[in-house]
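Just below sit the structures, each encoded as structure tokens.
None of the figures in this text is laboratory data; all of them are computed from the coordinates on show. Since the structure is predicted, the reported quantities are computational estimates derived from the model, not experimental observations. Cβ atoms are built from the backbone, for glycine too; each structure is taken alone.
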Structure I
Amino acid sequence: MIIHTVQPGDSLYSLARTYNTTAARIASDNALSSPAALTVGQALVILEPTQTYTVGAGDTLYSIATRFGVSVNQLFRNNPQLLGENRVSEGDELIISLPAPEYDRSVAVTGYAYPFINRQILTSTLPYLTYLTVFTYGINDDGSLITLDDEEIISLARQYGVAPIMMMSSLNADGVFSNELSTRIFESPELTANLINSIEQTVRERGYAGVEFDFEYISAEYADEYAALVNATRERLEPQGYVVFADLAPKESDDKPGLLYEGHDYAALGEAANRLLLMTYEYGYTYGPPMAVAPIGPVSGVLDYAVTRIPPSKLLLGEPNYGYNWTLPYVAGESQAQSLSNYEATELAAQVRAAIQYDEVAQSPYFNYYERTPEGAVEHEVWFEDARSADASLRLIDQYDLAGTGVWNIMRYFPQLWLVLDSLYNIEKIYE
């Protein structure tokens, strides 16, 4: 796989000649809606197939997979234009194989989705996933669960060999992470027992493969109780073949101050859970100053600390799948950036004719542009992710010998991320 950064004068047709492919293939693999409008500084993924096949009369994806000894999911990954759907027509050219992944190892990949995710986005993404974590079950004041309409998304995950995971959050009925709610659970053995029982029942009845805890804003005094809850749940579920995850706020030390961090004891939670997600994103966020969502330096700082407290084989690197658009000047306490997809960011750069820059320190793309308003020109700054930033961050998995990655979130389809991941690692599949 090649990552090409668009230069002045580049076109899809000139790139197709350079890399011995077709303009249509480049446009499809990078989900370009306006193929003629490439943007200087834009990253493009170019696939280099080692074997292709032209679909014949009567062929199906399953018969082609059987003929060449590959899985259907691998054909989906090699051919993102299929959108994860078993629809091929006579004359279609499919990529049967690509060069072996750069790192000779398998990784676990988790994607996070709400039950209402667009089904085409979901089927396009499932071939790249080990787990699909469904966001999210919450907790009522009496300790009962706030449930989801999740039957269809669970069924779809299993059809693609993906293990569905039940997300269990300390969200209250208003959809807010509640310190008061989690404290009430921790202080009541009865509520704790009821919660574990409810989780076990839901996992069994809904067909989940496990549960993932995302309790945030826990007071430091309840860090032990939280780890105990996760541990007790694992002791209940693990003998039955279920897996238990826990999410970790990004820390660089045991004593990092702040309500977001103090209740997450890395060592204790590392012993309690089977696998743990490091939420290494939101450095650039809605209410903060313009910067990369996941700058490589701070992310590496979290990893440096995490691997001293938790076996790397349990850790998943958090991978963002979005960006932010800030209006300048930034004013603390007043400014509010707007979230946008990586695809929307690139499209915006093309619309406003802004050259995309790449910050080598943060390992992240960005651009600035001016918006005309009745009050005058207003400057904007946009930070997002592309194939280059995904490549830089995903290589940390091998550098730190981690279990894999967790993508927050998969509600917006971004094929470059998945193609880069597939070029670096083999993807674990639970049911394949």
Structure II
Amino acid sequence: MHMRVAARTARVVSADEAAGLVRSGMWLDYGTSLCQPDVFDAALAARKADLSNVKIRSCLSMRPRAVIESDPHGDHFHYFSLHFTGYDRKKHDDGRCNYIPVNLGEIPDYYRRFIAPVDVVILKCCRMDERGYFNFSASNLWHRSVIERARTVIVEVTDGNPYVHGEGNGVHVSEVDYIIEGDNRPAVELPNPPPSDVDRAVGKLIANEIEDGACLQIGIGGMPNAVCSQLLDSSAGDLGVHTEMLTDGIIALYKAGRVTGAHKKLNPGKIGFSFGLGSKAMYDAIDRNTDLACMPVDFTNLPHNIMQNDKVVSINNTTQIDLQGQAASESDGHRHISGTGGQLQFVRGAYASKGGKSFICLASTYDKRGERRSRIVLNLTPGNIVTTPRSDVMYVVTEYGMVNLKGKSVAERAQALISIAHPDFREGLERQAHEHRLIPRGVSF
């Protein structure tokens, strides 16, 4: 495990003392999901009258942030996120959170090459273990690279997070400047709603394509997770997992004996992931479980690593796709919703894998202001961000079927996508495709 060159002498201080280290104009880093600090956050918010232009990088905020809630107009703190949760999205709508465009697996390199040194990093970690490490729990990601770049390292210790094995998943006491006592609240859970009929239909179509020995990447959302529940009813076995996000669905497959990792080239026999969010049952299952390896995101997400496993199956959600195959998965016009995350990197890594397949899934329709609309469209909503380019998209799946766009002309793509749109919209999409000459007159396939 990498350690900073200069050893530090860690001091135990109060949260108020730690927050007192912050000065106006500084850049802070709050880390990601389970690593985001709570006690420090409250102490810093209490100091707002003394501070201005404090900028905070974060990702996947799972609880309200005191620095934002205490400063509704942004007079003191500015919040930047590498990937939105519902909370971050709401604060973006209020003008209190700004997105940083990234491929998630490249973020460690951004810190090492492009991001100015971090003034203070504050991470919630498990209490120091017998080897002198504060474990990052189920949130390895890019925290090592932030520590390398930080002038001051603060650890907020907790007994509430699971201890998770994995290469580089922790910070040694010699790299820490200050230690503060956390509130020991249980790890925040991510609700896992039951799959809808549409989710199950899509999940079944994808599950039928998954062979024995396949290596899974499951994206965030109910639809990718529905694939896991459908796999429980399939015959596929000896599955591997090499994913960015660990979910309850993956753990259900593991508990059922379907995940062995026996055919994996990277971390054989282990579930490889970079962060996990789910239920208490999931956290209990991964606590000190040596069958899992929580790895840095530049290991899990880089395509040249992903492709080393055979039969990689990448399953990700999108919100809109046009008739040429551009998948917009992270915004609604100029309103940011989530983030690029690892979608594009896993699409590319899965395609490069021997026998690999990538699936982009979506419900055929959605409701907006009481009106049903098609998610398959001639043109993307103005301002929508393309997450996966048309040249990278492989399988597209709705509840009405599955099509493969690889090697298809624009005309063939348009016709294929129209065939899996909701029946009520197919005629209109066909007319638009002809009007705009996506499908030449007289051609048939």
Structure III
Amino acid sequence: MSKVLGGHWALLLGILLIMLGNGMHFTLIGLRGAIEGFSATELAIITSGYFLGFLSGARLTPELIQRVGHVRVFAALGSFVSAGLIAFPLVTEPWAWTLLRLVVGFCMSGIYVAAESWLNAASTNATRGKVLSAYMIAQTLGIIGAQGLLTLGDAATSVLFMGASILVSVSFAPILLTVVAVPSVAVARRMGLRELFRGSPLGTLGIFLLGGVFAAQTGMGAVFGSQIGLTAARIALFIAMLFAGALVLQYPIGWLSDRMDRRKLIFGASCIGAAASLLGWIAGGDLWMLMAAAFLAGGVTTPLYSLFLAYTNDALPAEYMPAASGGLVFTFGLGAIAGPMVTGWAMQWQDPFAFWLVLAVTFAAIAGYAAWRMTQRAVVPVEETESYLNVLPTASVVAVEAAAEWSADNATGAEAGTGRSRDGG
């Protein structure tokens, strides 16, 4: 790992700074929106705008890069993100924030595509697994660190938005100044949803529901904290716990994933998420119960994303993996657009603690469907499954496809030795 860090430190530093800025902006929307008196429904629409933009960016930016060049697109999108972050406190209207979030989401998606392409091009087949793992750790640490930076200023002013803008702007320097060949960007055409569902019903429906969970946690978590009267520092801690849980639980869940039926692990992790969400629902004003609920509910969300990717790859021939990865990222994005809308409506209709109720019901739906799917098809033997790799929901399709290729390459020896064939799951 030290060799990986030594050879890719500039790129990883750039990613860390990007996530610091973007992580600040995510929580700031909830904090400042509450100060401005935006309703839960309005903030839900604003949150969904980011994921709509992100999904659009994932589709369009590879074509832009091929047309005008990697560096130009990267620099242009970065400029728009910096300008957008500064513009939030200048026009504090829900419609304006929705448009700004859509633009920021579009641009951040393109930035991830560019940065991940650089990182992927700078690695070899032998180092790709470690490089991607280091990339995911840098992303997670950036989001957690961003919550600490939020305690250094007042969300009612423009200072924190300016700080987020500066971090995103500075992040481009280590990436653009690194002596790395400009990579080509070739994202596989995504598999159709019907074909994807036919190949892996659990992977397709599960990742759609998980998209709603992840977007609700990251986009509406700060809204929930503001509406129940938490201070800005405690809201930041609450969001940090969502990602700290993922950092701690990713390895043990990944270890289990390569040693047991992944459907059982999906079922178990979803049950933990549902139980943790119920704990948050009944917590009331108990701060530590809320933090424990955030740690566990957030802790299983990111590993579940990787589980669904790995499980779907198990169900498909290796040549279909890139297309399936694109389809899964798209399906996750659709869920991420819908999740905040449902959560915001529930919080507006009932009370802020409906935030947890929606999460609990969604986790329970994933667990129930996984249990049912286990009765429909035989288990794939552990020795015939692909390797698990930590992939964050914030990654673009470039990183997901690279992870799928690494997983397939890592399993090639076992596949050749066993002459395996796969059945859909």
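Using the calculated result 13 for relative contact order in percent (Cα under 8 Å, 6 or more apart), pick out the matching structure from I, II, III.
Computed on structure II.
Comparing FRET efficiency 1/(1 + (r/R0)^6) of positions 312 and 336 (r between Cβ atoms, R0 = 30 Å, to 0.05) across structures I, II, III, which is largest? Display every interim value, and only then the final one.
Working: I: 0.25; II: 0.55; III: 0.95.
Checked I, II, III; max of FRET efficiency 1/(1 + (r/R0)^6) of positions 312 and 336 (r between Cβ atoms, R0 = 30 Å, to 0.05) sits with III.
Which structure, out of I, II, III, was helix-only ellipticity at 222 nm (-39500 (n - 2.57) for each DSSP H run of 4 or more, over all residues; to 500) calculated from, if the result is -9500?
On the way: I: -9500; II: -7000; III: -27000.
Structure of origin is I.
One of I, II, III was used to calculate Cα extents along the principal axes in Å, giving 75, 50, 37; which?
Details: I: 67, 61, 39; II: 75, 50, 37; III: 62, 51, 38.
The correct label is II.
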